[in-house]
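Trainee: Each in C-alpha cells, the structures are laid out below.
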Structure P
Amino acid sequence: MEGCRAWPPYNDAYGPHTVEDLIRRALHPYPEQVLLATKVGMIRPGPNVWKPLGRPDYLRAAVEACLRRLAVDRLDLCYLHRTDTLAPYLLDKYRSSGVRVDRVNDQAAWQRVRINIAGSAVSGLVSALMWAGVMVLLGTATISAAAAGTLVFALRAASSGLYGIVGYGSELMRTGRYLDDWEAFVQEAAGQRLDRGTIVPDHPRHVALHQVTHRYPEADADTPHEMNFEVRQGEIVAVVGENGSGKTTLMKLLSGLNLPTCGVVTWDSVSTRDLEPHALWKQCAVVPQEFARWPMTARENIQLGQPQLDMDKAIHRAATASGADAVIKILRSGLGTLLARE
C-alpha cells in the first residue's frame, strides 16, 4: 500500500460493511500516508437500486458506524453523495411527461388503425357485394361471358379507385389533425404577442408612475396600489422594502417589462404602452447581485447585451464609466482576454 493517499469505503456497494472490514483487517493500524474517507447520503434497498437519503440523523449514524467498523475516532473526508431529492423528483416529472406523450401517440395510432380497419371493411364489403352481383348475373344468364369479363375489369378498377379514396381520406384526416394543432398553437402564440406602440424612445430624462396599480394574474392583492413615483436623469434611488412588498414589480413597471393594470407609467411624458418595447428595453440595463460569468472575452462580456461590430470606443466608454477600465488594463490581452478559468 506504499504511496496510497486515499481509500474511500462505500458501505453497501459490495455488501454490508464489507469494505470497512477489509480495510481494517488489511491496514490497521493505518499508516500516516493513508487518507480514510467515506460516502454517505444514499441507501441501497435492493440490488442495483440506490436512493438518496439526506436526513441528518441518518448521516450521523452512517458516519459513526463507519468510525466503529474502521476502529478510528475520526475520518479525513466525508463525502455527501446526492443528499438532495431534487433529481428523483425531476426524473419523475420527466417520466410522467413521457407517459403523457406516449399515451397521446398511442391514442392517435389506434384511431388511425380503427379508421383503416373500418375503411378496409367497407371496401371489402362493397367488393364482395359487387362480385356476388356479378356471379348472380352470370349464373342467371342475365349477361354474357364477354360482358362479365368486361365488368370484372371495371369492378377491379373501381375497387382500386375506392381503396385509393379511403387511403387518401385517412391521410387527409391525419394531416388535418396536424393542422388543427398548428392552428391552436398559432392562436395561443397570438395571445402572447406584445400589444405595444411604435414610438422609439430616446434616453429618458424623467420616468414616473402616476396612480399606478398592478395586479398579477390570479393574485388576490395589488402590487403596488395607486403608487406615485418619479426618478430623473442623474439621480440614484435605492428602493428598500420587505419581501413581497413590490420592489421587483416596481422595477419591471419602470423599465416597461410589465404594464400597469391601472394608472400610467411615462418616459418623458409618453406612456410606456405607446413605446416600441424593444427600443425601450435597449435603454435599460440590469446588474444583478449574482451576475453571470460568461466564458468569453472581456469585449464580449461588455457588449453581450447589444453586440455590434467595431464598437471598441463605446466599450471603452462603458468600461471607464463603470470603473472596469482599471481591470482591463491589467489583463494580459486587454479586451481580447478570455475570462474563463478552464
Structure Q
Amino acid sequence: MAEPLSPGLTLELEPEERRQLTELAAAHAEAATGLQAHAFFREAPVLAQHLPHRLRAALTGMRQHEDAAFALVTGLPVDDEAIGATPDTWRDPAAIRRTDRYESQLALVGSVFGELFGWNTQQGGAVIHDVLPMREFENTQINFASQEPIWWHTEDAFHSHRPDYVGLLCLRNPQRAATTVSCAADWDLSDPKYDLLFEERFRHRPDESHADAAEPVKPRALLTGDRARPFVCVDPYFLEQPAAPAVAAVLRDFYAVVDAALQQVVLAPGDILVVDNHRAVHGRKPFQANYDGRDRWLKRMSVSRDLRRSWPARTTGTRQILDGNDH
C-alpha cells in the first residue's frame, strides 16, 4: 500500500477571524494598489501582526518548522457582484480598484512569511499579479493559459532570487480548475541514480511570463539538502534538456516520482493557497475558458523570507521590484 501523501496545513477561519482580517485589509486596500503601494508592502509585515492570532501562529509555524509544504486558508468572503467581470487582460485599472481589498488580504497573509516582491519583467512590475485566461495564451505555459495544463514547476526556477513562497487568492473558479501540488517529502529518492540531481549541471530558461529576460549562465542543482526532504528547484518545461541519454533517463524517472505524488486542490472563492516554493512544486489542470466575464480569476503573490539577500537584483528606487535578468 502506498504511503499517504503529506497533508498541507488547512485552516478554516472562524467568523470573528474573518471579520478581523477583512476589516484590517479594507482599511489599507487603497494603499495596497495606489501610488504608494510599495510603501504598503514594506509596512505589511507590521500590519500583519494585527491578523488573528490563530492564523498568525499556524502560518508562522509552517515557516519555522517546515512540516507542511503548503497551506490552505478558507472562509474569506468574496462579493461576486462587487468584483465585477473577470477582465480580459492583466492589471486592468478598473478591475484593480474593484478588487483592492482582496489584494490587501493576500498581501497581509503573505507578509506573515516574509516580504512580497515583483519582477520588472513580469506584469509591468506589479507586486500582486492577476491570474486569468486570455485567448491568445490559452495553449501556452503561462498563467493566462486555460486549455493547456500548467506543468508542475518551481516558480521562477531560472532565477537565483526565486520566491520562497507563492500565494494564490481565488476570486472565482466556476470551472473548478484544480491547482496541483507535489511535496518533496513524498518523493522516494533512495535510488543512488538520483545523486546526479544534486549536482550543479542543470540550466533553466526564463518562463514565458518574463518578457525579454536573459537566460542565466550558471548551472544549478535541481535538488539540495537532505534527500529525504530535499529543497527543489525544477521546471521541466523550461529546463535545458541534457545531451547525455543516461541523465535524460534519470530525469524521466524523477518526473514520474513527482507525478505520482501530485495532489489536486480546487480553490473556491475566498480560499488562499500558499505553497513553499522550495519544498513543493505546483501547477494547474486544464479548463475550458468561456471569455464571458465569468472565468476563473485569481490573485498571485511572490514572497521572500529574506529580501535583503536579493540586493544584487534590485531595481532603482525600490526593494520590492527585482530585475528578472539573473546576472
Structure R
Amino acid sequence: MKTVYIHIGQPKTATTSLQHFFIINRDNLGAQSFLYPDLSMGGAHHHLSFCVREHVNGSAEIAKNDDFRGRDVWGELVDRIEEGDEDNVIISSEDFYFTDFVGEKKGGLEYIKEKLKGFDVKVVCYLKENMSHVDSWYNEIIKHGEDRTCESFFEMSRKMPGCHHRYDEVIEKWSNVFGEQNVIVRVFDRSFMFEGDVLKDACSVMGIDYKGLSFNFSDFNERLTDFQLLIVRAFNKLGHNKALHGQVVAAVKKIAPSYDEKFSSARYERRVPSKLASWWKGSAEFLEKLTGHEMKKNFGEQSFGDFFTCDQLDEAGRNAVRLHLDGEIDRRGFLNSVAALEILRLEGADK
C-alpha cells in the first residue's frame, strides 16, 4: 500500500522553505521512491485544501478566473499517485491546518480521508510555541496588509481561530479521523529537531535520505523586524491599496534596517491576557506530554515594555530622505513611509 504524507504546517513553521525544498529535489526524491506531485499548483498544494473548504462550507475559496476553478484536483492527485511507481507521496499546504476550524460546517477531514481511501495516510504537523507562533502570524498579517489592520498584537490574537491557541484540539481532530498513531507531531524548535534543521527533520520523519539533496536556497518569506512592523502598522492607519502597501513595505525595509536588539512584536503591550495565557499553557503541557520536550509555560508572568526611541525614528527619517534623493525609493514610498514615522512619533515613541 502506498503511503501519503500530508504536511499540514502549521503556518509560520518554514512551510514555504519545506515546499521549495521538495520542489528543487523532486528528481532526487523520485529516485528514493518519493513523489512530490506538481499538478500545476506551483510550490504548495493549497488548492487541494481550498477544494475541501469549498466542498464543506460552500464558500468560494478559488477565484472565478483561477485555472483550478471546476477542476477535480483530488481526482487528478489520486490518478497521479496510482499511475506512478513511487511508494510514497508528499502533499503540503499549511492551509490544511485550518481544516474544520474555519467556517461553520465541519467534515473536511472526513472528506480528505474519503479521497485518499486505499492509501496509508500519515499526517505531519510542526507546532511552534504559542506566543512565538502568534507573533509570527501577526507579523505576516501586518506585512501583507490584511484588511489594513491597525490592531494590537493581543487584540488580534483574541480574534484568531482556536487552532492558533489550542494545539490539543487540532491534533485531536486529525487523530480522530486518521488515527493517533498516524499523526506525527514535531516541535518547531532547533533544539528539538533532527540536527537542528527543519528540512533534515522532515526527511528523518518521512524516511528520506537527505544526503545528496540540495539545500541551496534563501529565505522566501522574511519577517519584518519589530521596528519595521510598527512603522507598517502605523501606515495601515492611512487609506491605501495592496499595491501601495507593497511599495511601502519595500521602502520601510530599506529605511529601517535591522537592529541588534531582538524583541517580540508583543513588547509594546503590557501583559499577556489571562485567557490567552491559559490557552497557551494548556498547549505547552499538551506538547510536553506528546513529545517529551520541556516547553515554556509561564506566559501569564510575562510583561512587556516600549522598545523603540525617537532616535530610531530620526534615523529612519534621514534614511528615507537620502534613499529617495538617491533614487532607491520612489516618491510614493518615500511620502507614505515618512507619514507612518510621524504617526509613530505622535503616538509617543520615547517614553
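We did not get these values from a lab; they are worked out from the coordinates using the rules stated. Treat the numbers as computed from the prediction; the structure is a model and nothing was measured. Cβ atoms are built from the backbone, for glycine too; each structure is taken alone.
Trainee: Can you tell which of P, Q, R yields 6, 27, 36, 24, 7, 1 when P(r) over Cα pairs in 10 Å bins from 0, in percent is derived from it? Working shown, then result.
Mentor: Values: P: 4, 12, 11, 12, 15, 15, 12, 8, 5, 3, 1, 0; Q: 6, 27, 36, 24, 7, 1; R: 5, 22, 29, 25, 15, 4, 0.
Comparing all candidates, it corresponds to Q.
Trainee: OK, next. So mean count of other Cβ atoms within 10 Å over residues 108-115, computed for just one structure, reads 11.9; which one of P, Q, R is that? Walk me through the numbers before you get to the answer.
Mentor: On the way: P: 11.9; Q: 23.5; R: 18.0.
Computing mean count of other Cβ atoms within 10 Å over residues 108-115 on every structure in P, Q, R gives 11.9 only for P.
Trainee: On to the next question. Determine which structure produced the value 10 for relative contact order in percent (Cα under 8 Å, 6 or more apart), calculated from the coordinates; the candidates are P, Q, R. Walk me through the numbers before you get to the answer.
Mentor: Values: P: 10; Q: 28; R: 19.
The correct label is P.
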